[in-house]
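Some structures to go through are shown next.
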Structure 1
Amino acid sequence: MRSGFDFSARVIPRTDMIRCALCYDAPCSAACGKTDPAGLLRSAWFNNEKTAAAKLPAGDVCASCPAPCEKACIRPGEVPIRALMGRLRSAVPDLEIPLPKDESRLRTELCGIPLENPFLLSSSVVASTYDMCARAFEAGWAGAAFKTICTLDIHEASPRFSAISGDNGAIIGFKNIEQLSDHSVAENMEIFRRLKEKYPSKFILASIMGQNEAEWETLARQCEENGADAIELNFSCPNMAEGGLGSDIGQVPALVERFTAAARRGAKIPILAKLTPNVASMLPAGEAALRGGADGLAAINTIKSIMGVNPHTYISSPAVHGMSAVGGYSGSAVKPVALRFIAELAQDEALSSMHLSAMGGVESWSDALEFILFGAGSIQVTTAVMQFGYRIIDDLKSGLNYYLAEKGFSSVKEATGLALSSLSETTDVLERDTVIFPKFLKEKCIGCGRCMISCADGGHQAIRLGDDRRPQLNGKNCVGCHLCLLVCPQKAIIPGQKRIRKL
């Protein structure tokens, strides 16, 4: 299998294009005329630099160019587009394969139903109208889990979102207090019929929530009759005003089994149970869903959260007329939690027959790949779409397609679950006789001393700065924790020599 250059060692880190706004109809590309700098930079942002580099035209068209792209930029002089294009070009000699000619490797299935690729919109505002789903399908998404259908009278709060952002302005953590579809059941059934008529090859996953067994059964039947390919049972929404709904069900395996069985009585098409992460383990609920007749599991939904308490009003965010509420947390910050739950479900032999549809913090193709390697058969996305739009599907597909081709895989399924055998639920199995020292790349080091500070105050006092302000290692003190690698702003520290501990 091919390896290529390490996608974790990015040619263009996000910090180097921090002022790029990832514009709609970007003026830089309109001004260029020779290539698409906006699209290439967006690919770099989403960890898809190999595809971007492979798309560069022959010859260095930027070398003698007066850079009209930079002048046309909405932040003139703040985004070094020409220099960034040059860095992308520097990666071209390292590309081991050309761009794949087709996307056949991305074809997969969900409970036996074909998918053009593994990427679906997850049940949320991003898949809540005919027009939105149609635009997403046209953009290249394989399908959508439609916003949860119910018989409740939904009236949303305003505002209903809040976020935690990183230094580059991108959202890291996202909180919502949004509820379910505010369309009537009849209106949503009409949308399903229209979508299936216009886009017969796209996958419609109908998310439903009933208030009792009869409603679960009836809603499931109606969705099947109106064109849904499969049904997703929402046992996990944390924002329901009514007691005994959403995540209240997902925390009680007996209710999961009971209402899954009710939905199964109403429909013959595949059923997925969407589980709540607001539990210590998903296995009891997952196994209950299997007993109730589910064909697959979807995880994770949002995590119950509080954020952003105003120090003057003492109200957390989002504040709605002097009050706030616990809400659902999503975004990049929840990916480690989501990966843990997906791996847990995939490692359970009792659930081996079930399809796993994963979500939680997916922005890039490499995020999606991590879920696939831990056993996911399809990937759902919401928060990244809310931030960057349906257009991210271009880099999700092309990045994953390039990776699969580079590794010699003929399909997504060949990569599914490959990371499971190396994962343990506990640290007891880990080898503890070897210390891997850090190696300092002095040509990259700027002498900031961050490694020394962290090692002194949060580690084992194994680093000091020399007269040249470059780090020096005390091997007797170093335990190989690699905190220094993580804090170095220049990525000038890498794993180095190994030492066997003396017993």
Structure 2
Amino acid sequence: MGYERKISRNDMMNCVLCEDAPCARACGRIACDRALRSVWFDNEEGAARKLPKVLPCEECDAPCEKACIRQGKVAIKELMKKLHELPEEERTDGESVQSKLRTDICGIPLENPFLLSSSVVASTYEMCARAFDMGWAGAAFKTVCFMDIHEASPRFSAIKGDNGTIIGFKNIEQLSNHALAENMEIFTRLKKDYPNKFLLASIMGRNEEEWEILSRMSAEAGADALELNFSCPNMAEDGLGSDVGQIPELVEKYTRAVRSGCSIPILAKLTPNTGTMSEAALAAKRGGADGLAAINTIKSIVNVNPHTYASAPSVRGKSSVGGYSGTAVKPIALRFIAELGKNPELKGMHISGMGGVETWKDALEFLLLGAGSIQVTTAVMQYGYRIIDDLKDGLLGYLNEKGFQSVEELVGLGLDAVCDTEELERDSILYPKFERSKCIGCGRCLISCRDGGHQAIRLDKDRKPVLDPHKCVGCHLCALVCPADAIHSGRKRV
């Protein structure tokens, strides 16, 4: 954060973030697996702080690399040495005050802003208990209902990046398949065993009576607050799920029914499968909601098989529209969070943000646009509950560096920078600047500018880019495609 990065995820793409990593067991002196994981989750400073002041790698023959399940493909020793080269004041910062991470949802304390979102990752007592023990502040338990849920198999699919990590995730999973009485017992047991953890009960009814009964039962079982699932894209029959979230009148009616059944805080979980979210949010407020949660997954079809013509996940040759999540949806989620955060009629309502959060930096973006708490699912499904370590550590490091005393000071700081298109200044041009020492001479900038831009770049005899300022409009496409990160913002022409 406060210095030039020495290593990043790109430097360790072959690392698969093992469980009980052989590299760390072979080393025995430093937790190299833990440090690598911190780098993966954009917490390089945290990774450096985990290393001893005297690094034992210098005279070591790298047993960690020999034990690696991808032997010879991850330069663990070199990566540890680079981490250790960070400035001393950054590397030895020590433990920070954890109280800075404390916040609340509608007045109920949270030890940190991170919750599991309502999904398979928070669907049993054992799973929630393990997550709580690892440091998660709470969980939105998988949606409970009166319906008999019978899931399809398979029910997950994904779009992956070049290195195999999940970019976008599709599911056709529905609600909790446990009996309602069993779920209530889980709520009671969780609150008994973890009284300081936040239990958010996600509920879904088919009519006002069911919404009211579910709210009353959940409150009596110990839930701290309720999350009203008006947004599940996989429960659309008979006016359920996202179909409710698209109809403000239903949102208001069902919220009011829930309020009649309990006195604990209510968050309305809204659907992104709509043009705007404010109308439904205001309807929820009129019905008695104390806060909002957004976004749920986005209706999607992915991966159509060129031989069977079925999309994924294919269930005996057929599939259905399902919910899309993962890092690919974060820009859409942020757009809706900003919409809610900027609406003056929603001021004072808690916003629990989610949608593509994988690192502490992702979470920070949600906070800056008005979210007061953060929920996570897809990243946990891919990497496990252990990501909470770097979510907390990275965010705490940011608070310390910037001089903030609490997470709450961050909420909404980025909203003033979000404006209507008509308000953008359009009279100046910010030219790109080429760092010739970093340029590898690939010509990607030339290709993109020539075929997708304004033909403002040529290559000199050394294959280095040269800008024609008379043609350049300052779009910065060249900087986005540069594989060497050798193009940045330069001088401005007014």
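List of remarks:
- For Rg and Dmax of the Cα atoms in Å, for residues 355-466 alone computed as 20.5, 54, the structure of 1, 2 it came from: 2
- Computed 1.6 for distance in nm of label points 7 Å out along Cα→Cβ at positions 139 and 155 - originating structure among 1, 2: 2
Just so you know, all these numbers are worked out from the coordinates, no wet-lab data involved. The model shown is predicted, which means the values in this text are computed figures rather than measured ones. Cβ atoms are built from the backbone, for glycine too; each structure is taken alone.
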